[in-house]
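What follows is a set of structures to go through.
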Structure 1
Amino acid sequence: MGVVERLSRELLNRDVALDRESLFSELRSLVPHHAPLAKPAEIEAVLDGLVGLGPVEQFLA
């Protein structure tokens, strides 16, 4: 299982709102323990996968 999948699964098992800000905050606490070598692009991929809008999201804010 890759980093993106592992972090996504861990986030979904937690009680966190499914918005980018809440997920990012929770990810910051997860990464040091679950994926200390995760690259910023992998963290963005987790957020994009869970929020679901990817690059289009910035135009909707």
Structure 2
Amino acid sequence: DYRSRGWAVRMWRRWYGWAIRSRLEPIKKVARMIKRHWDGVIDAVLTKVTNARWRAAPPIY
């Protein structure tokens, strides 16, 4: 449960370093994907708000 951006960033950097040094390419792939979407991920973690309801809604044509 992260309450501050600084703490979440610190833990992310620690995990990311481990993941990138991993020999497992799928772990590296996930780490790179999270890094590309980092701003949205950290906002969701800190605010506990996601776009799940929006994604579950039927498409509007």
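Since every read-out is calculated from the coordinates, none of them should be taken as a lab result. Bear in mind that the values here come from a model prediction, so they are computed numbers and not experimental data.
Thinking of 1, 2, which structure, once relative contact order in percent (Cα under 8 Å, 6 or more apart) is computed, gives back 32? The structure behind it is 2. If P(r) over Cα pairs in 10 Å bins from 0, in percent is calculated from each of 1, 2, which structure is the one that comes out at 22, 59, 18, 1? That value comes from structure 1. Quick check: -20000 is what I get for helix-only ellipticity at 222 nm (-39500 (n - 2.57) for each DSSP H run of 4 or more, over all residues; to 500), calculated from one of 1, 2. Which structure matches? The correct label is 1.
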